[in-house]
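Values quoted throughout were computed directly from the atomic coordinates according to the rules given, and no laboratory measurement underlies them. Predicted, not measured: the structure shown is a model, and the values here were computed from it. Cβ atoms are built from the backbone, for glycine too; each structure is taken alone.
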Structure 1
Amino acid sequence: MSRRTATQIRRARAFHALHNGRMLRLPNAWDALSARIFASVGFPAVATTSAGVAWSLGAGDGERLPRERMLAAVRAIAGAVDLPVSADIESGYGATPEAVADTVDAVVAAGAVGINIEDGDPRSDADLLDATDQAERIAAAREAAERAAVPVFINARTDVFWRAIGDPSRRAEKAVTRGRLFADAGADGFFVPGATAADDIRALVAGVPLPLNLLAQPGLPGFSELARLRVARITLGSGPVRAAAGLTAAIGREFLDGEEMSLPGTWAMPYGDVQSLMTADARPPFTRQDP
């Protein structure tokens, strides 16, 4: 076993363990700098945001960024931090289980130890992929991870709530049905963005035998309440990159029309701090040791 593979296995095992105790707060990075910033403030792992990666590279979300460019971003993020990294691979970059397996092979080769794979149909903003077909794609992802000998954490996402599929009173039931199929196919976690009501969260936790991941968004209960509801993981999604975009737009408007510049001075990290984050000789203080 190579040193690289041994390190990746340790990180993968550590990432699994993070879902078994205190609720994991997992931030979503879009490049090496954002990943190192999250590492520097003490997060034990980092995920990617498909939207943020795509936008930062000049493409729209929804697998509009070519797979090779997505993989290059994952490689840069995984190489920037000494932490477990989970990659958002959207719906897998392929219509068949074999194509999903190829994507998982490539993501593991890029250094990731986890994936998000979603059941939203990339061809339509209003539909879901067939649940049985999606389970087969998850099974293919599991088999690819086993071939790579890395215990990849497969976070199976359903967009029942996110895409507002069907009767609101039946969405939790529909999500549970899909989540059980995904669990049987080999998923390690269950991601349900858009679910915010406590009753729905209870149903999801009780109905699917996987750690539940929710998206931090307006209307979600507070973190202490989510912990009481036995939510295992909270992610930020595209929130940070959209906040950065909003601040950039505000700075631009102030610079174009204002009398003085206040926003960069208020919010900007000092140049030296950013430079230290990104220079190799200053890397150790801003990253954790391998798990």
Structure 2
Amino acid sequence: MARPFKFGIVVDQNMPWPDTLERFRYAESLGLDSAWVCDHYVQPSKPDYAGGYLEGWTLLAALAARTERIRLGVLVSSNTFRHPALLAKEAVTVDHVSNGRLDVGLGAGWYVPEHQMYGLDFPEPAGLVERFGEAVEVVDRLLRQEVVTYAGTHYRLTDAIFRPAPIQRPRPPLTLGAHRPRMLAIVAKYADRWNSFGTPDEIRQRNAVLDEQCAAVGRDPAAISRSLYGWASMMPRDPFASVDGFAEMVDLYRAAGIDEFLIDLPAPAQYPVLERIVRNLMPTLRGG
């Protein structure tokens, strides 16, 4: 059975706070499913940008307090930036501020230059994945349990008291960013949503690997939503150039196994196209 179509937007926090808030409220007014910020110290595509880059989780807390219905998240938090217990605390705080509208995003981390700029450790790939696996388990357990003891190679907790519990039970949905088999094995074990980016062929191949990893741990693959993070330059056509262009993108990636589209919010000049997509196309995509 096909999973329902969902559509959310991603907003780079490279603009003043009032502009970021305006964009989230705009997405909410359209009836989109979710809105996301990113997690970087500098913008990877423009690290020297004079306007700078706001921090993701504190920004999300502010946005949670100024919106009402739309689901919110960080796509995705870099595990190299925070101890997983801190991430879990940030998550439960935003879950309360938003009255249960948070999706928790987590990835291993990837943009090396910002780690070098700020003196942050960036392990070799094997260590990066190992830390990520432990961090996901720590976050999962803290958000589910009141007291957690954990003895890993990289993280240790001893009778860690975690109060208050999140509003969403058994915990807020967990979105894990992953592309390769070892990371997808972690997704298969813990995630409610898998997020990736790439061509339809790349996504199709990763989807198949994720299904295999689910089978290996005895989990129903249908339990994990499959989401695409997309932006105009990664696609053959700008999805916001026309309603037909957006429909073409959806068809290509749905055939590859994607059911949720998290796409960079277009420039205001393209808002009329976005509004036509929501008004004319989304009811059909949702099966209504």
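When relative contact order in percent (Cα under 8 Å, 6 or more apart) is calculated for each of the structures 1, 2, the largest result comes from 1. Here mean count of other Cβ atoms within 10 Å over residues 72-79 was calculated and came to 25.2; which of the structures 1, 2 was it taken from? That value comes from structure 2.
Can you say which of 1, 2 returns 0.95 when FRET efficiency 1/(1 + (r/R0)^6) of positions 24 and 160 (r between Cβ atoms, R0 = 35 Å, to 0.05) is computed? Label of the originating structure: 1. Consider the structures 1, 2: one of them gives 0.70 for FRET efficiency 1/(1 + (r/R0)^6) of positions 48 and 200 (r between Cβ atoms, R0 = 30 Å, to 0.05) as calculated from the coordinates. Say which. This value belongs to structure 1. Out of 1, 2, choose the structure whose coordinates give helix-only ellipticity at 222 nm (-39500 (n - 2.57) for each DSSP H run of 4 or more, over all residues; to 500) equal to -12500 when calculated. The structure behind it is 2. Looking at FRET efficiency 1/(1 + (r/R0)^6) of positions 32 and 136 (r between Cβ atoms, R0 = 30 Å, to 0.05) over structures 1, 2, structure 2 comes out largest. Given a value of 0.70 for FRET efficiency 1/(1 + (r/R0)^6) of positions 144 and 168 (r between Cβ atoms, R0 = 41 Å, to 0.05), calculated from one of 1, 2, which structure does it belong to? Answer by label: 1.
From which structure (1, 2) was Rg and Dmax of the Cα atoms in Å, for residues 112-151 alone calculated, if the value obtained is 13.5, 37? Computing Rg and Dmax of the Cα atoms in Å, for residues 112-151 alone on every structure in 1, 2 gives 13.5, 37 only for 2.
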